[in-house]
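Structures given as structure tokens follow.
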Structure 1
Amino acid sequence: MMKLNLIKKVAVGIILIIGLTATLNAQTVNDALAAFNKGIELSQTDNFDEAITSFTSAIELFNQTEPENETKAKAQEQIVVVQYKKASGILKEKKYDDCIAAFNKLVEYSTSFNNEKYLKRANSAIPKIYYAKGKDQYEAKQYDEALVSLNKSIELDPNYAMAYIRKAQVFDDKNDAVTFKEIIDLALTISIQSNDLKSEETAKQIAGNFFMRSGAEALKAEKFSNAAAYFNSALEYKEGDTDIYYQLAAIYNKLSKWDEAIVAANKSIELFKEQGTTKDARIYFELGNAYVGKGDNTSACDAYKKANKGDYAASSKYQIEQVLKCQ
């Protein structure tokens, strides 16, 4: 009889423990649900950090009782979503360092909770934030700082053409033609490989403008070899026109490169579109000068006769009548 009573007491004790455990578990689940709901409320009012704290608390409570609870999975997802909203909001304020830290935290959460969607978004955003930071630094003429930011952008995304373009602009401002060309060519290669037509067009425009400006400055300084090199580089990025080839013809004449001058002058004439004007006289005059240098007086006379108009009439007439005595 005593043994039976003992068994009954033990059974009652076990039942009480099971009941107490069930009650405690139920309370813990309720607390977890409350924390989850609180997190939802906080996220809706943009209290992002507090919301994440609540969702984290919910997850910890679910781990104590129901690790596979569906709401726990939702809490994990909400942490990622809320962190993304937080990071995006900071980006709008252009607080770049804080924004980068927020997106790096998003990478951490996305990795922990196996959220590929937001991991991809974060990894895509971070190089663009470094680019935006570098762009602002460039515009503020903080060139060294800009290069640090842009190099980080390129390190994280080697196929981000705009980061190369902005980096090239830094060296444009520094008048470093060699490094500028190296980087702008990389930008073009990447743009073409990724079929990024907008970046390709931007790179070509920036490069063309750089070398046209550099050519004009070198010509003004009478650095004719440099001027020729710059104008020829410009032709790698922009379609040639009558003016570029005229400038090259005049420069080659200065350098006594008669054959190159003749080729450039003829190309300028080919592209000339203002028929009916006297604006082509300057081209024919340079062509005549090139033929004189080459020793082909017959061709020179023909060129000077075509140049004998407008502003070049007097100079051409002098060459025809006094120098070459053309027939």
Structure 2
Amino acid sequence: MNLVSRSIIGIYHVVMKIRNTLYNRGIFRSVSVSMPVVSVGNLSFGGTGKTPMVIWIAKQLQEAGFQPVIISRGYKRRSYFAKVVSDKENVLVSRRTAGDEPYFMARKLPGIPVVVSKNRIKGAMIAKKKFNPRVLILDDGFQHRKIERNIDIVLIDSPDTLNKPGLLREPPDSLRRAHAVVFTKYDQFQNMDEFEKAMVKKLSCSIFRAKFKPDKIKNDRVSYDAEYLAGKTVWLVCGIGNPGYFKKTVESCGAHVSKIYVYRDHASYPKWRVRKIMKKFVVSTADLLLTTEKDWYKFKKWIPADSVCYYLDIDMDINRDKILRKYILDQTYLDQFEDLE
């Protein structure tokens, strides 16, 4: 990182610290939206697994009978005003209108509405009016302090991240306002037990570990268990925040990754780019081409229908998941009774 970049990050951290102080002292005030709010966010720039975590939480709430609605900013979407991405039955707008992650969540979560709005309070009001949810899930909400929340869940991809100020949105001491911290790629790091003990002493919140567990490889025609990859030679294509972890996840299934195309997070896939990749792939010795589910929705329209191209469907595997689930349900359930008092 050069001197200019370090200076910009330093100024940004000072601004965030001042802003947080104003909130902590009550000079800036958070607004209640009159329903429980579960916020999922991170401390760092880049991919930490927020979307899989939001999906996991939404499923837990739905299974428990709490009708949730997801509110997201819709990063890099090609629309300005607030949009209902999906209702309880259908996905209503395109990926470009919704943004990559909200569209992905809407496709993965039938029966759970998704709303995008740069103004999260406005998005919450739209959700309340249209769907009357029992719980709101605030996607990427840790830095968005205008909305009161019952739970702040903060994701960190690596213990090393906390020692790299250039990767952080705000200083590590901001974790003191979190209710739970989840290390999302703990399987890639050693000495997690010692690090977790040190974190418990510093923070007053619970600490969990998670990893991404391959479930299926799919396309619009077929689905196979992830074990199908064992012994296969694979090409990868991805435009995500942490392509290295995607590669390791595929290799954990027993696949040999012979080539990987890496693009920036939220990359587009124009026709010429996909056709160029496919032209090289069909004359290679690789058995299949694999991408992420988020990339698949942008990639698939330019490939032949019968091609051996798939996306990797993953689950969030959380240690002590029952404890985290109970904590989330308890906080949202108790809030229902507080509203009745």
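What follows is calculated from the coordinates using simple rules that are stated; it is not laboratory data. On a predicted model such as this, the values are computed, not experimentally measured, just so you know. Cβ atoms are built from the backbone, for glycine too; each structure is taken alone.
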When relative contact order in percent (Cα under 8 Å, 6 or more apart) is computed for each of 1, 2, the largest belongs to: 2
One of 1, 2 was used to calculate helix-only ellipticity at 222 nm (-39500 (n - 2.57) for each DSSP H run of 4 or more, over all residues; to 500), giving -11000; which? 2
Candidates 1, 2; Rg and Dmax of the Cα atoms in Å computed = 37.3, 148; producing structure is 1
Matching task: 8.8 is the computed value of distance in nm of label points 7 Å out along Cα→Cβ at positions 58 and 258. Pick the structure from 1, 2. 1
